[in-house]
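Next up: some structures, all given as structure tokens.
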Structure P
Amino acid sequence: MKESEFQKKIIDEIKERMPGCMVIKQDPNYIQGIPDLLILNGDKWAALEVKISKKANIQPNQEYYVDKMNKMSHAYFINPDNKEEILNEIQQAL
């Protein structure tokens with residue numbers, strides 16, 4: 001499976017779990033390293049950096065932005081191995 005296919009599955013599952021939320025795909029060329037997805041639900045939000053595996057390379061600044069955004073609200077690296085755990089956490093938080 002390609003990362004883009006996994007990302008699409010994540011978006012679909014978030015929308016199914018949290019009807020009415022918005023999932024916005026970020027532009028990687030605007031700010032290098034900003035997480036792939038922004039999830040808005042009411043007055044709460046979370047960000048996700050999608051990786052195809054837990055061993056996938058982390059690009060420059062990705063860890064910085066995930067950490068920074070996690071201090072503001074919720075932000076995570078998500079991959080097939082931790083998908084359920086992360087989606088459950090987001091669903092509880094938002």
Structure Q
Amino acid sequence: MTLDSVTSGIIEVLQEIGAASGYEGQPLDEKTCPVKDLAWFDSLIQPASLVMLSDKLRVEIPNDANIYKSDTGRPLSINDAAAQLLKILNGKEA
């Protein structure tokens with residue numbers, strides 16, 4: 001699994017959720033910060049997105065994983081969220 005594949009997976013999941021929420025066509029890329037840039041992204045969407053991402057990537061994402069914010073609470077871009085997830089999946093401290 002690569003950074004690019006995880007980044008693409010996150011973008012695809014967020015596009016699916018956005019479309020289902022009536023925000024179809026909203027541009028997303030690796031620099032998009034879901035917490036800040038997506039008005040529909042909230043505390044209920046975050047865990048749902050991780051379940052969908054887990055299915056898409058065929059990996060087990062821990063229930064307590066928060067890939068959308070840093071340890072200090074700073075909102076992360078999709079690319080940074082992908083890097084955070086790779087650290088978690090590889091057993092390294094995120």
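Every number in this text was worked out from the coordinates using simple rules, so none of it is lab data. Note that the structure is predicted; figures quoted are calculated from it, not measured. Cβ atoms are built from the backbone, for glycine too; each structure is taken alone.
For FRET efficiency 1/(1 + (r/R0)^6) of positions 25 and 65 (r between Cβ atoms, R0 = 25 Å, to 0.05), which structure out of P, Q has the highest calculated value?
P
-12500 is what came out when helix-only ellipticity at 222 nm (-39500 (n - 2.57) for each DSSP H run of 4 or more, over all residues; to 500) was calculated for one structure; which of P, Q is it?
P
Mean count of other Cβ atoms within 10 Å over residues 33-40 computed as 19.5: which structure among P, Q?
It was calculated from structure P.
Using the calculated result 35 for relative contact order in percent (Cα under 8 Å, 6 or more apart), pick out the matching structure from P, Q.
The read-out was computed on structure Q.
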